[in-house]
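Scrolling down, you'll hit the structures one after another.
No lab work stands behind these numbers, since they all come straight from the coordinates. As the structure is a computational prediction, the values presented were derived from the model and not from experiment. Cβ atoms are built from the backbone, for glycine too; each structure is taken alone.
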Structure P
């Protein structure tokens, strides 16, 4: 199976976050399922990151031991550390850890977005209950005027 690109993932995340205003009941049913799906993806990504960090630590230790074994006299700790960091396998594994950390961060952001989606659903239901989308609608200019007047009254300002 082909690996999904970052752009495809972003498109999928955006699609999952989208709310169908004409099916709020279905969106409420879908919300916890989506949230749990992405929470599991975060857990998997965090697990992968931890495993890769563990592999990196073991690799660094093995490379360090090999460096010490090759040298006629024991090199300084700083020299061993430099050689370990410059080793091709260590650099490749470090890159994997960085990528795993990035994937986990993106997925944590997606989970946070689903928390925001829940709040948006709550507000959309409130709007629905209060007849925001019903007819006839108050003219936009009148609504803006009324909101400004209400804000002035709330702040105790005179007209």
Structure Q
């Protein structure tokens, strides 16, 4: 994971006294400069899923089919860190997340904004604005935190945020 995303998780967990106990990281595979956020949630049950097996992946699961694998409102937190730009139909994933995330559950996101270069594995579909994060991704959530950040090495822009499901 980009270091700024991991720092963001530590910061919001401390600032808002967030301590989710059952967490799913969608798109969790460590690749290139991405390192998973497992260490940011010590003492929690942390499940990493991705579309193929690799480091930091516990189960190979299609994010479009979360309902088939997990009970309704099972998770206290969902991580989507540099995931949504790689999903052709993110609104469908958001519906899956709504199903598996508990009432008052937390959605942590990191997502590229305008100016972030294409990085096409497995595909690259989206760049968003803060307005999109607030009104589309966090629809049905209380927005706890949003920040504009830059990647550690090349200073490419992205947005970090966390919302609490209403």
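Brief remarks on what is shown
- semi-axes √(5λ) of the Cα gyration tensor in Å from the coordinates reads 21, 18, 17; which among P, Q: Q
- Which of P, Q yields -28000 [helix-only ellipticity at 222 nm (-39500 (n - 2.57) for each DSSP H run of 4 or more, over all residues; to 500), calculated]: P
- Comparing FRET efficiency 1/(1 + (r/R0)^6) of positions 26 and 74 (r between Cβ atoms, R0 = 30 Å, to 0.05) across structures P, Q, the highest figure comes from Q.
- When distance in nm of label points 7 Å out along Cα→Cβ at positions 42 and 114 is calculated for each of structures P, Q, structure Q comes out greatest.
- Among P, Q, which structure scores highest (criterion: relative contact order in percent (Cα under 8 Å, 6 or more apart)): P
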